[in-house]
1. If FRET efficiency 1/(1 + (r/R0)^6) of positions 72 and 168 (r between Cβ atoms, R0 = 30 Å, to 0.05) is calculated from each of I, II, which structure is the one that comes out at 0.20?
2. Given a computed value of 19, 50, 29, 3 for P(r) over Cα pairs in 20 Å bins from 0, in percent, which structure among I, II does it belong to?
3. A value of 150 was computed for volume of the Cα convex hull per residue in Å³, for residues 56-231 alone; which of I, II is the source structure?
4. The value -8000 for helix-only ellipticity at 222 nm (-39500 (n - 2.57) for each DSSP H run of 4 or more, over all residues; to 500) was derived from one model only; which of I, II is it?
5. Of the structures labelled I, II, one was used to calculate mean count of other Cβ atoms within 10 Å over residues 272-279, giving 16.4. Name it.
6. Using distance in nm of label points 7 Å out along Cα→Cβ at positions 88 and 336, single out the structure from I, II with the greatest value.
7. For volume of the Cα convex hull per residue in Å³, for residues 424-567 alone, which of the structures I, II scores highest?
Structure I
C-alpha cells in the first residue's frame with residue numbers, strides 16, 4: 001500500500017459564513033469558497049455566452065488579486081524537510097498553462113515526451129525546506145490534472161513529505177508502472193530518464209476542473225429558493241437510534257436547523273417539551289456552469305437519541321417563522337427481528353421525469369417499505385447539479401419520508417471522482433480503512449445486514465473489510481449492493497475482478513442477494529455457489545441486475561440466467577417475513593404489473 005502523509009495540517013470544516021461557508025482549518029483560505037464567490041459574481045456580471053467563450057486570459061483578468069492568490073497557492077499543499085526541486089508535469093497539448101506557474105517563478109524544464117496517447121511537458125523551480133503551495137489545474141475545462149515530482153537538493157537528511165492537502169494525495173516513486181494520480185489507475189509507460197526515481201506526489205485527477213469558470217453554460221429547471229426543498233433522509237449512524245436529514249436552499253440562506261418530536265398518539269399537537277432542535281452543518285455546493293443557480297447551500301442535520309421502532313415528525317428550515325418546510329414523518333428501525341420491506345431499484349440515470357413516475361408508483365403501492373436502496377447511476381452526470389436537481393425534484397416526498405441507501409455508480413464518478421454525490425449524502429463512516437468515507441458502508445436493519453460496496457474502485461481493496469462485515473454479523477439475511485454486476489446482463493460486458501475477489505466471500509458467508517445495476521437490462525440468475533447453479537436459493541446467492549430509468553441495453557443469453565427481460569424499467573419490493581424466515585421478492589414494471597417473483601426460505 002502506498003504511504004499516507006504522516007500528518008495533515010489543513011482540511012475543511014463545515015461552518016456557515018455568508019457565501020464562504022466552508023473554510024480550511026487554520027489560516028489557509030479555501031479554493032472551494034473562492035470559486036463559489038467568483039461563480040456568483042460572474043453569474044451576475046457576465047452574460048452566459050461571453051462567459052462560456054472566455055479565454056483563460058480573460059478569465060484571469062476577471063479575478064481580484066486575492067482570488068488570484070488563493071487559486072494560485074491553495075489547491076495542493078505539502079511540507080518538505082529539505083530544499084527540493086519541484087517539477088510540475090502537465091498536458092503539453094492543453095490550451096491553458098496554469099497562470100500560477102509564472103507567478104511562482106516556474107520555468108519550462110525543456111522536457112516534452114509521449115506516454116501512450118498523452119503528451120507531457122514540465123515546469124520546474126527550487127524551493128527551500130518548508131511548506132509549498134501550488135495552484136489550481138486551470139480556469140477552463142481540462143482533460144487531465146498535473147502531477148508533481150520532488151528531487152532533494154541535499155544528500156541528507158532523507159526527503160520527507162508531510163502535511164498533504166487534500167488528504168487523499170499520495171507519495172510514491174516515479175518510475176515506469178507508477179500511477180501519477182491517486183484516484184485513477186493510469187500508469188506511466190514512458191518518461192525522461194532524468195525524472196525517473198524522483199519522489200512522485202500523486203494528485204487527484206478528479207480535481208482537474210475544481211476551478212473551471214467557463215464550462216458549457218447550462219440552466220437548471222429547478223433552481224433553489226429561500227425555502228427548504230429536496231429533503232433526503234439517509235443514515236449516517238444507527239438506523240434504530242438516529243436519522244440524518246439533508247436539504248437545500250439558495251445561497252442566501254446561511255444556516256439550517258431541524259426540529260423533531262415523537263408523533264403524538266392522539267394525533268394532536270406535540271408536547272413542547274418533546275420538541276428537539278438540532279443545528280445543521282451547512283456547506284456550499286458549486287456548479288459554476290449553471291448560469292441561473294450556480295451556488296446553493298446544502299444543509300445536513302443528524303438527529304440522535306431516538307427510540308427504536310418509533311415514528312417521529314420533523315421539519316427543517318432556517319429558524320425563522322416563515323422559513324420552514326412542511327412537517328414530514330420517518331420511523332426508526334426496529335430493535336430486534338421484526339418483519340419489514342424495502343424497495344430496490346437499479347439505474348435511474350436518464351429520463352428522470354419518467355423514473356419519477358415509477359418511483360412515485362412504488363411509494364404509493366408500498367407505503368410500508370422502510371427504505372429505498374439504489375444500486376448506482378442515480379443520475380447521468382454526477383458532477384452536474386442540474387441532474388441532481390431533477391432526480392430529487394421528481395422524487396419529491398419519497399426520500400423525505402423513507403431513507404435512501406445509495407450506491408456509487410460510474411456516472412456518479414463523472415470526471416473521475418463522485419464529488420457531488422459525497423457532498424450530498426451523509427452516510428455511515430464504517431467503510432474500509434483508507435477508503436474515502438461514504439464510498440462503502442454497512443448497516444443492519446431488523447435481522448438483515450446490508451453491505452454497500454464501490455465497484456468503481458479496486459475490489460481487492462475492499463475485500464478484507466467485506467469479509468469482516470459478513471463474518472462478524474449474526475444477521476439472518478445478508479445483502480450486498482454494488483453497481484457493476486458480477487454476472488453481466490448486457491452483451492460484451494464482464495466484471496471478472498468482482499467475481500474473483502468478492503464472489504468467493506459471498507459464497508463463504510452465504511450472501512442471499514446481490515443487488516446490482518449498470519447493465520440496463522433486467523436479470524435474475526439461478527442461485528449460484530462457486531460459479532455453479534444450485535437448486536435452492538437458500539444454498540446459494542441470487543444475483544439481480546435492475547434498471548429503473550429509460551436507458552435500455554440488449555440482453556445476452558447467459559447460462560446463469562433464470563429470468564431476463566429488457567426495455568422494461570422496474571422496481572423491486574423485498575418483504576422479509578420473520579415468522580418462518582421467509583423472503584418474498586417481487587419485481588414490478590412502471591404500470592405496477594408483476595414481472596418476476598421468487599421466494600427464499602431459510
Structure II
C-alpha cells in the first residue's frame with residue numbers, strides 16, 4: 001500500500017494477565033505541539049494467540065483497552081502517512097520516512113522494556129536506515145520506548161555515505177539525490193562539521209551506546225526543517241540546495257544545528273524534558289537555551305569549520321537581528337514565556353503572531369550572541385559561552401537535567417560576575433536587547449543606509465502590511481502593529497481594490513507598492529477594500545519606510561583590541 005501512503009503495522013504484545021491498555025503518543029520530542037497522531041490510525045483489530053478476535057473499547061482519543069486477557073495479544077492496524085515533515089510519517093511508492101511517535105502503539109505503564117521492529121520492504125526496496133541497533137535482516141531493537149520513538153527509519157533505496165570522525169562511524173543517508181545533489185561533496189562537508197562540533201564539546205555521547213554510530217537522514221524532498229534524535233537526525237531540503245552558495249550554507253547550518261542537539265537537548269536538557277510524558281504537554285521555560293543557543297551555534301560552527309566568510313556570518317546574524325527588531329511581539333512576550341507557550345504559539349502561528357509573540361529560536365540565538373560577548377569581555381577572553389555549555393554538560397547531562405536557575409548559575413560562575421541584570425532584561429522581560437556592548441567589544445557597527453544626493457527620487461510613502469495574490473485578488477496577509485496600515489484599521493483578508501479611487505490591478509504582488517510610490521510620506525490616501533463582500537473605505541496617513549539599519553559591518557574606527565576580540569571569536573577570515 002506504499003503507493004497509497006499507507007503502512008501496515010502488526011504489534012505482538014507478550015502474554016498479559018488482566019486488562020491491556022495501549023496508547024499512541026500525541027506529540028514527538030523536539031517538536032512541541034500536540035499533533036493527534038491517532039487520527040491517522042485505521043482498521044485496528046486485536047487477536048489472541050489462537051487467532052480469535054478480541055473485543056476492545058476506546059478509552060481516550062489515543063488509548064484502546066482490551067479486557068481480561070490471559071495470553072499474548074496481536075494488534076493489527078494501518079496508518080495513513082502523507083505529511084512531509086520531520087515530525088511525521090511519509091510513505092510513497094519510492095520510499096518511506098517512519099516516525100515512531102506516529103506509528104507504534106505501546107502498553108500503558110510498560111515502556112521500560114525492549115522493543116523489536118521488523119520492517120518488511122516492498123519489492124524493489126533494498127534497505128532500511130535508522131539509529132536503532134540492527135539484529136539482522138531489517139530487524140532492529142530498542143532498549144525502551146523512548147529509544148524506539150527517538151530513532152526514525154527511512155526505507156527505500158537511499159544513497160549512503162560513511163565517514164569516521166574521532167574513531168566513530170557517521171552515516172549520511174541521502175534520499176532523493178536525483179542526479180542533482182552531490183552526495184560525496186555533502187558527506188565530506190558534513191564530516192568537517194562533525195569534527196568541528198567534536199572539537200568544541202570534547203565528548204561523544206552517542207558513542208556510548210549501540211550501535212555506536214550517528215546517522216544523518218537527509219531527505220531531499222523539496223521540503224524543509226530538521227529534528228534532533230539521540231544518535232540521528234532527520235533533515236529536509238531541496239535536491240537543488242547546492243546550486244546557490246547561500247542555499248548550501250543554509251544546509252550546512254541545518255546539519256550543524258541538528259547535530260549540536262546530540263549534546264544540547266538530547267544529553268544536556270532542561271529537567272522538564274525527561275522522562276517524557278507522551279500524552280500531555282511538557283512545559284519548560286528553557287527552550288531559549290535548548291533551541292536558541294543551538295541556533296546561535298549553527299552558523300557559528302559553519303564559520304569555524306571554514307565554510308563561510310566573516311561577512312557571510314555577520315550577514316546571517318544581521319538577518320536574525322532584523323527579524324527580531326521588525327517583530328512588534330518582541331516588546332510583548334518575554335523570551336522565557338515564548339518557550340513555555342511553544343505548545344500554543346510557536347507551532348501554531350497566525351497573522352497576528354508577529355504582533356503578539358517572539359521566537360525563542362531567533363531571540364534565543366541573539367541572547368546567546370550577547371552572552372558570549374559578555375563572558376569574553378568579563379574574563380578578558382579567557383572564557384566564552386563554549387565553556388558555559390561544556391560545564392553545564394559536565395554537571396547536568398544524562399538523566400537529571402537542569403533547571404533554568406541552575407543554567408544561569410553556571411553562566412555566572414564561568415563569567416566570574418553577576419549576570420542577573422542581563423538575564424532579567426534579555427530573558428525575563430520584553431525589553432529591547434542591548435547590542436551596544438557586543439558591538440563595541442567586537443569592533444562592529446550597524447551599517448547606515450546610503451543616501452544618493454544626486455538624481456535622488458522623491459521619497460515614497462509607506463503603508464506597511466503584507467499582501468499576496470490569491471485567485472486573482474490582492475489580499476492582505478498580515479498587518480504589523482505600529483504601521484500606518486495597522487493604525488488605519490486594515491485587516492488580514494481584506495482585498496485591496498483601489499487607492500484614491502484608482503484601481504490597483506492584482507496582477508503582481510508589488511503593484512500596491514508601485515502605486516504608493518506616487519505619494520510622499522505624510523500624504524493621506526483612501527483605500528478601497530473588499531471585506532466579506534462589503535466595500536469599505538479606509539483613510540491611511542502614509543509614513544516614511546523604516547530604514548534598514550540592522551546590517552552588521554566592521555567598524556573602521558574600532559581599535560586593534562576589538563579586532564583581536566573579533567578574530568578570537570570568529571577565527572581567521574577566508575581569502576576572498
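Just so you know, all these numbers are worked out from the coordinates, no wet-lab data involved. From a predicted model like this one, the values you see are computed outputs, not experimental measurements. Cβ atoms are built from the backbone, for glycine too; each structure is taken alone.
1. II
2. Here the read-out was taken from I.
3. Corresponding structure: II.
4. This value belongs to structure II.
5. The correct label is II.
6. For this comparison of distance in nm of label points 7 Å out along Cα→Cβ at positions 88 and 336, the top structure is I.
7. Comparing I, II, the top value of volume of the Cα convex hull per residue in Å³, for residues 424-567 alone belongs to II.
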